[in-house]
Structure I
Amino acid sequence: MKISIARSSVWTLLGDEFEFYRHIRECGFRYVDYDLFSTMSSDDAPYMQDDWEKRACDTREKMEKLGVRALIAHAPSGEPAAPGMTEKLIRHTIRAIEVCAVLGVENIVYHPGGQMGMSRKEYMGFNISYARALVPALEKCGITLLLENVGRWDEAFYCHDADEMLELICAVDHPLYHACLDTGHLSLQDANQYETVMKLGAHLRGLHIQDNFGSLPVASTNRMWRQDLHLPPLMGCVDFDEIMLGLKQTGYAGAFNLEPESPRCGCLLYDDNEKGLPLHHMTLELTLEYYSCIYDIAKHILRTYDALEE
C-alpha cells in the first residue's frame with residue numbers, strides 16, 4: 001500500500017496549496033488525498049469558474065514538479081439532504097469529479113446525507129437517488145465514487161457500519177460505486193474493524209486512517225471534536241492489527257490514506273474567538289516534525305504486515 005495524507009493543519013499554517021505539497025513531501029509523503037472538501041464549498045471557488053480545466057491542468061503540472069501525486073480525493077463539503085442544498089451539492093460534486101479526471105485521481109469520497117426525522121426508508125431512498133444523479137459524470141470521467149461511513153451522533157444516522165453501507169451500495173448497484181472506511185468514525189460506533197473490512201471486501205476501495213478513544217457519553221462531550229479526534233494511528237484505542245489483518249486477507253489494493261489533524265483539533269483553527277492566541281496551535285516547525293513522525297508510524301504499520309509500497 002502507498003501512504004497518502006489528507007489536507008492538514010500544515011496547509012492551514014502555510015496558507016498555500018503548493019507550499020503544503022512541498023513541505024509534506026519533505027516529511028516523507030509522496031501521495032496526497034486531494035482536498036475538494038474545503039476548497040469547493042461555494043460558487044466563488046476557483047474550480048467553479050469557467051477556467052476550471054486550465055486551473056486543474058496547472059495544478060497537476062505543479063504537483064508533478066513537486067513530486068506529489070493525488071491518489072484519492074474528498075468531494076465538496078455540505079449536507080446533501082439539507083433544504084436547498086441538494087442540487088447545489090450535486091453540481092459541485094460533478095465538477096469535483098471532472099477535476100479528478102484532469103488530475104488523474106481515480107476515487108472520490110463523499111458523505112451520505114440525512115435529516116433528523118427521516119425514516120430509514122426515506123434516508124435510503126434519498127441517498128440512492130443522490131448517488132445515481134452522479135452516475136453520468138462518473139461514467140463520463142471514469143471516476144469511482146466512494147461512500148464514507150459516518151460516525152458522529154450529530155451526523156446522518158445510517159451508513160454507520162458495513163451492513164448499512166452495503167445496503168446502499170447494493171441498492172445503487174453500479175460498478176463505479178463502492179466504499180471508503182473511516183477507521184475513526186467506525187470506532188465511534190464501537191464496531192469491530194476486522195469484521196467491517198471483511199464484510200466490505202472487494203467494495204472497499206479507500207481508507208481514512210485516523211484514531212480516537214471510541215464512543216463517549218454525549219453528556220460529557222458537548223463538543224463533537226472531543227470524540228472524532230482524528231489522531232494519528234496508534235495514538236488512540238483503534239485496533240490497527242484488526243484493520244491490517246482484514247486488509248491483507250481481502251487483498252485491499254488502495255492507498256493507506258491518513259486523515260490526522262494537528263494536536264489541536266482542526267475545527268479550532270477556524271474559531272474566530274481564538275485567533276491570535278500564542279498557543280492556539282503548534283508552530284510550523286513543530287507541526288512538520290509531527291507529520292514526519294506520522295509518516296514513520298504509517299511505515300511501521302505497513303512494514304509490520306509486509307504491506308508497504310514505496
Structure II
Amino acid sequence: MDEEDHYRPINIEFLNSTGKEHFDVFYRTESFGSVNYVKFASSRPEHQEKFRRLLESGELLQEFYIHETDLFKYYEQATQTLRTVVASPSVPMETKTKKIYEVSKNVMKEFFEYNTSSKILNSSEEVMGLMDSCMQQSEIGFYAIAKITNKDYYTYTHSVNVGLYCMTFGVKCKMSHDDIKLLGLGGMLHDVGKSRIPHEIINKNGKLSEQEFAVMKQHSPYGQEILEEMMCYGPAVTTMAGQHHEKFKGGGYPRGLKGDEISLYARICKIMDVYDALSTRRSYKKAMAAFDVLTLMKKQMGEEFDQVLLDKFILLMGPDM
C-alpha cells in the first residue's frame with residue numbers, strides 16, 4: 001500500500017475553531033515523482049491554536065490532509081460544525097443542505113472506496129438527523145434535493161442520493177420525525193453490502209454476465225448482515241438493505257417476497273433506488289430525464305413497485321412540491 005493511501009483530503013470549512021477533537025494536519029508535496037505528506041500542525045494545543053487562527057483569517061488556500069487513523073476525530077468535528085450551521089437562521093437553506101450532502105458523501109466514500117471500518121457508518125446517523133432538522137425548518141421538495149445531488153453515479157453518491165430521496169418522501173407524506181430519520185438512514189445505508197462484492201463487478205462498464213449478476217445479488221443479504229452485526233440499527237433500517245430488490249408482484253431477490261411481505265420502508269427505498277440509478281450518468285450511458293424515468297417506471301416497470309407509493313412519488317416530483 002502506497003503512503004498516499006493512508007491520507008485523506010479534508011474540507012477546512014468543516015473544521016471548527018472550538019472543536020474538542022485534535023489531530024495532526026498535513027500538506028502534500030511532490031518531488032521527482034515522490035509524494036510526501038508534511039506535518040503542518042500537530043495535535044499539540046499551541047499548534048492547533050495557530051491553525052485555528054489561520055482558519056478564521058481565511059488565509060489557508062492549499063489543500064490539507066489527515067492520516068486515516070484520525071478519520072473519526074475529523075468527522076466528529078465536521079458534524080459539530082454542521083450542527084452550528086444548521087442552527088443558524090442566517091445561513092441559506094440551500095447552503096445547509098449542500099454542506100450536509102458533502103459530509104454524507106465523504107462518509108460513504110470512506111466506507112466503499114477505502115474499506116474503512118463499518119464504525120464510520122455511525123456518522124451517517126448524525127448527518128441524516130441534521131438533514132431532517134433542515135427539512136423541518138423549510139419545505140424542501142424533490143426538485144430542490146435533485147439540484148444538490150451528484151449527477152454522476154458512484155456507489156457512495158448513489159447511497160446518499162437515495163437516502164435524501166427517501167427522507168424527502170417521508171417529509172412530504174407527513175410521516176413522524178422518527179420514521180423520517182429511519183427512512184433517510186436506511187436509504188443511505190441500503191447498498192452497504194456492495195462493500196463485499198468484488199470491485200471489478202461493481203465497476204464493470206456494461207451488462208453483467210449471469211455469473212456476475214448472481215454474485216451481485218448477494219449484496220442485499222450482505223447489507224442486512226453488516227447492519228445487524230453493528231447491533232445499533234433496528235429492522236426498519238436493516239430490512240431496507242435486505243429487501244430493496246424485492247418486487248411488489250414477486251420475482252425479486254433475494255427471497256422472492258411480494259406485496260406486504262416487503263417492508264414499507266423497503267418498498268419506498270426500491271422506488272428511490274431505481275429513480276436515482278436511471279437519472280444519473282454512468283461511463284457507459286447518459287442520464288435519463290426525470291420525466292422519462294418516471295414514465296419508464298410507471299409503464300414498463302410498474303409490477304416491480306407498490307403502485308400507491310409510486311403514484312405518490314410521481315405527484316410529488318413537480319418543482320412546486
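Each value in this text was obtained by applying a stated rule to the coordinates, not by laboratory testing. Predicted, not measured: the structure shown is a model, and the values here were computed from it. Cβ atoms are built from the backbone, for glycine too; each structure is taken alone.
Set I, II, criterion mean count of other Cβ atoms within 10 Å over residues 117-124: the highest-scoring structure is II. From which structure (I, II) was mean count of other Cβ atoms within 10 Å over residues 69-76 calculated, if the value obtained is 18.2? Going through each structure in turn, the value belongs to II. Source structure of the calculated read-out (FRET efficiency 1/(1 + (r/R0)^6) of positions 133 and 205 (r between Cβ atoms, R0 = 25 Å, to 0.05), 0.80) within I, II: I.
With respect to relative contact order in percent (Cα under 8 Å, 6 or more apart), the largest value across structures I, II is given by I. Which structure, out of I, II, was helix-only ellipticity at 222 nm (-39500 (n - 2.57) for each DSSP H run of 4 or more, over all residues; to 500) derived from, given a value of -13000? Here the read-out was taken from I. When percent of Cα pairs over 25 Å apart is worked out for each of I, II, structure II gives the greatest result.
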